[in-house]
Each structure stands twice: as structure tokens, then as C-alpha cells.
Structure P
Amino acid sequence: DRLNEPLVEVVLGEVSLQEITRSLEADDWEDADGLMTAYFTAFGATELEIGPWASGRGAAAQVKGKVRSIEMRMPVPPQPMCPKETRCATTWHVMASDDKVVLESVTMSLDIPYGTSFNTI
């Protein structure tokens, strides 16, 4: 069943799941030594507006783990009718257990033609 297969697997070396969990569940995703800072830097994200973790009310109460929203500007590969960069609205979900850590994101590209009609998960 392909739905249960990982899309991407990355070897992080000698890093414990507890360290990864601590970094991903941190309030400050712009900490200079943080995993997410490295991610945003590698992908060229700018103008980050990182929201707080959602409280246990409404839809957030039904989600296992932690959820937050981030607005940012990202570069766009050259394509016809596309700008050099786009504003993005993203939602991030972190769920950790003793034997795995799951990080999911949903992104809408706001300045790309039809970018709000499709979500990248």
C-alpha cells in the first residue's frame, strides 16, 4: 500500500529522536541553531511570520501533536507566468512518539496563478 510508504527519507546522522522532537516542538523556529531555521534558510524563505502553536480549542483539540501557521516569502523556480518569489501561507503539524517523529506541512502559494486552488502537502 503506497499510502503508508514514506515520500522522503533522510539520514540525519547521530541525532536522537528526542533532540529532533525538541527542535521541532520548540516555540522559537527562528533560533540560530534550530532545525527549522536550517530548513527555511536552505529553501530561501524570507519574511517569516511564525504563529504560535495552536491551543487545544476548536480543530486543534482534535489533532494529535502540535499545529502552527507560518506566512513567508519563497523563491519560485523559473516558470511561465510565475513571479520570482511568492507569498506562502503554510500550516505545520508535528507529532512525536517514542519511535518516530512526523513533520507535515501544507502550503498555498498566494502569488502563483491558481496557487490557492492547490495545496502542496
Structure Q
Amino acid sequence: MKIYFSRNTSVLSRLIQKFTAGRWSHNAIWIDEYHIIDSRFPKGVQIRHFDLKEYEILEIEGNEKEALKHIEKRYDLWMFFWYIFKYGKRWNNPNQMICSELIAECAKDENLRGKTPSEQYRYLKRRG
């Protein structure tokens, strides 16, 4: 499964980079040459035309078809805020999803759960 780690110049992207002290603010799953599946604010999990500008690709074990089960889940804004503040129990709505949750779900790697895109990237690079 190919994972795209990316960032851009949007306010949300910059906030994520600032508060997580990481290079990447977003990740997505490769579907084909022209499409990715990811979760973005406000619409959530969708198949989109490939539009990432600055990115790096890592190949990991996983099943991109698993992501299709989550199509139409809304973006989990509360989980986004939990990642920024990391205070108390995760503020997670199981009916909503952010991009890094989608990656963790499809990879079936418990070590990817509860991590930001940059944290997932660092973990995967160390793991090799």
C-alpha cells in the first residue's frame, strides 16, 4: 500500500505542522495514477483526484481497499483538536475519521494508531 505524506500552505496544514512539530500535516492512500483516498476537513473520507503538491511516498503493508469501507465518514474535528493538545482521553468519534486514523486502520498496525502524520512517518522510517 502506498502512503503519501504531504503538506501545503493552508492554515490547517500550518497549524498541524506547528503543534505537532513535524514536517507532514496530511497523509493519503494511493488508489491509482489519478486518485487518492483520504480524510480532509470538512467533508471527510473521499476518493479525490490526485492534487498533492509537496509529498513523499512510503510503501507499507496494508490493504487500500479497506479504506473504501470508510467513504463518507465525516472529518473528526474533535480528534484533530486532541492531536494538537493531547490532553486526557482521546476525543474520538468512531463515526468520523481524520487522515492518520484512515492510514492506521488500513495498515492494521497498532503502532500507527493515535499518531499524527509526522509521527506515523517517523515510526515507519525507523521501522524500515
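See the values below:
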| read-out | value |
| --- | --- |
| Among P, Q, which structure scores highest (criterion: relative contact order in percent (Cα under 8 Å, 6 or more apart)) | Q |
| Top of P, Q by percent of Cα pairs over 26 Å apart, largest first | P |
| Test item: helix-only ellipticity at 222 nm (-39500 (n - 2.57) for each DSSP H run of 4 or more, over all residues; to 500) calculated as -3500, pick one of P, Q | P |
| Comparison of P, Q by mean count of other Cβ atoms within 10 Å over residues 73-80 - largest value held by | Q |
| Of the structures P, Q, the one that 0.80 was derived from, the read-out being FRET efficiency 1/(1 + (r/R0)^6) of positions 17 and 49 (r between Cβ atoms, R0 = 30 Å, to 0.05) | Q |
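Taken together, the values in this text are just the output of simple stated rules run on the coordinates, not laboratory data. Being a predicted model, the structure only gives us computed values, none of them experimental. Cβ atoms are built from the backbone, for glycine too; each structure is taken alone.
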